[in-house]
Structure I
Amino acid sequence: MQRKRYLEKLKKLKDKQIIKVVTGVRRCGKSTLLKQFQEYLKSCGVEERQIISINFEDVSNEPLMDYKALHDFVVKQLIPGKMTYVFLDEVQAVPQYQKAVDSLFIRDNVDLYITGSNAYLLSGELATLLSGRFIEIQMLPFSFAEYYEFVGGDKRDAWQAYFKNGGFPFAARLDDDEIRKDYLMGIYSTVLLKDIVARKGISNVPLLESVIKYLFDNIGSIVSSKKIADSLTSFGRRTSPITVENYIKALQESFVLYKASRYDIRGKQHLKSLEKYYLVDVGLRRLLLGNKNADIGHLLENIVYLELIRRGFSVDIGKVGDLGIDFVAHSGGDRVYYQVAASILDPSAYQREIRPLKKIADHYPKYILTMDEISMGEDGIKQRNILDFLLEQS
């Protein structure tokens, strides 16, 4: 299935003198996206010889794991007078790859696309060398709209499966629960060992996994490094806030975890503490924790948070006085406020969700997203069904 949202971005950037960098957690569909774009290029009349595609997870490409060898291999295939489209998939596997990328970028008639599964791709020397010369496209697993388009059938059945299993593209093809579990565990283990433990030189893997499970168990809840460290220490895994903070940073850099900072709506400023974290895919939570303490409202929050990110918003959690707003979504000069709940049919739940929104004095749109079919709202605050929201064209 075509990843239309991302494919359209690449089409708009075709032949532009800028490096296209596709980032995202392992197995979210980056390699497939590159293949789909290559097919698009061919449909536009680009010849096969004008496309150079190298996937560094393919063992046959090991001779190119030296940046000089990679550079020379590509240069020898460039066609004078014609654009050559160069795709380097999981290029962070090549030591000092940034030198090859920089050298290829400055050549005429090279349109360069690279992917990576961790934020190191755009850190350090590459960011310095290519400042202002690359554009990042952040890729995520299937949205519910993509998942539903892929599996078809009854919308409610599709939602139940998506809510349970998440949206990793290949996992959506699997009907067997055990095989799907093994596949997701493979993703988790690869990220853990390759992108975090090996890269960060972490020796205490059990402690890292304890931090991961704590965060997975508390998605959508306000947490701090100190709170996590204190909790783990009380259960016999002595650690420090600094260690926890480093582990959280590694999870963010591997695109497993996303941070939503707090935003003071009245003060119009970001606050420096007590953030929330969300997972790249809810299927990973079920993988590690099963149904343990599954707060449906927080899982729905997670799905909505990712959807807002897909739609190009910068997303914070809001504070208005002593009340909280689930999401403050910024895009340019625009802003939208969201509350997310499983249901607000109970009057107390309704008041709990609508009260903070009513405290906001500005006139930006305000929504309550729930699984309810019955619409409620007041003072311009609109309630929407979550599935309708997730499936709308954006």
Structure II
Amino acid sequence: MSERYPSHSTPFVAVLALALGIAAIGSNSLLLSPLLPQVATSLGTTPLRVSWASAAYGGATALSAFFLAPRIDGLGLRRAVMLGLAALIAATAGAALSPHWLWLVAAQALAGLGAGIALPATYALASVVALPGQEAKTVGRVLSGWAVSLVAGIPIAAFIADRLGWRAAFVAVALAAALAVAGIASLSSRPPATSAGRPGVLAPLRYAGVPRLLLICFGFMAAFYGVYAFLGDHVAGQLGLSTAQTGLLVLSYGVGFGLASLGDGLVDRFGPRRIFPLAMLSVALLYTAMLPGARHIAIIAALGGLWGFCNHFALNILVLLLVQARPDERGAVLGLNSAVTYLASLIGVAVAGPVYDQAGFGPLALGAGAVMLGVTALAFSASAR
């Protein structure tokens, strides 16, 4: 039997706390990029060495999701989220105290270990605390924590870093994660869900529908990260924009992602399988529209908002379908999904880099669109089940 929480103690407090936890994780993962020069100067090293902390975070997150997430179901979702966020609190507090760049790298590796557990457990817990018939709406609101990190978390952290120094920005992330833990701790606890034994790290590949959904995740995320990594540079070069103006693209993406949560009730009403391929097809069309559209800041900002809007629905439904594929082992399934996500980000950027360098953004956008058409075909087949 899956663990359940009484409806009177959820969903508002749970959704708010879980979304705040996602926002803290997202803010930490994005924080170093705008602070690279300041951190490097403070620690007496180069921006390149500081950037290794981001690489350590991504690698540790993938490894944690792959090897540790299968333990989530036996541990209990609520406890797993709290432990993952506790690791993030320790890591961000440790990052704030870094006397050397290697210390910072180690702190971000610890943050990655926590995120690899907290992310799949948070997604799974969001589906558990949802009222019947409101699963998509609840998961979507929790996923909006990513939008909060883009629209508010990073700008606020950058402001704090500008006024009080980069160390204070990491303290702010630690405090946000601590507030999330306090909210999650207030939930009534039930004994952990108990699947028979602990599933192996690759056990979800044997479950009906899961391999197809993980392949969809890989293509979807590889296309996203490949385009996202170079779109800003392309737009800046094409339009001669400043770094601050290019940041408008990230802001519009975050706003679109967040606004999409207002329509998550439609997913519950019409069913996630019906909307899934349409969401993926919309993303494919947006990638191809970016090439002619990236010639005016207003157009590219509008496309960025639509991109975030469609990605929200795609990610929300993907999480829901993975949960439904194996409810008694949702932690293991979503953990493998997180590992695939970070692997896709690595491969997507690695492949997109040479394409962008040699051929420019046009072939990159068209290639991402082609990948998403393949993903759309898989989504149609998944919906036909």
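For the set I, II, ranking by mean projected area of the Cα convex hull in nm² places I highest. So helix-only ellipticity at 222 nm (-39500 (n - 2.57) for each DSSP H run of 4 or more, over all residues; to 500), computed for just one structure, reads -12000; which one of I, II is that? Attributed to the structure labelled I. Given that relative contact order in percent (Cα under 8 Å, 6 or more apart), derived from a single structure, equals 13, which label among I, II identifies that structure? Comparing all candidates, it corresponds to I.
Tell me which structure, out of I, II, gives 5.4 once distance in nm of label points 7 Å out along Cα→Cβ at positions 84 and 324 is calculated.
Computed on structure I.
Coordinate-derived values only; no laboratory data. None of the values given here were measured: they were computed from a predicted structure. Cβ atoms are built from the backbone, for glycine too; each structure is taken alone.
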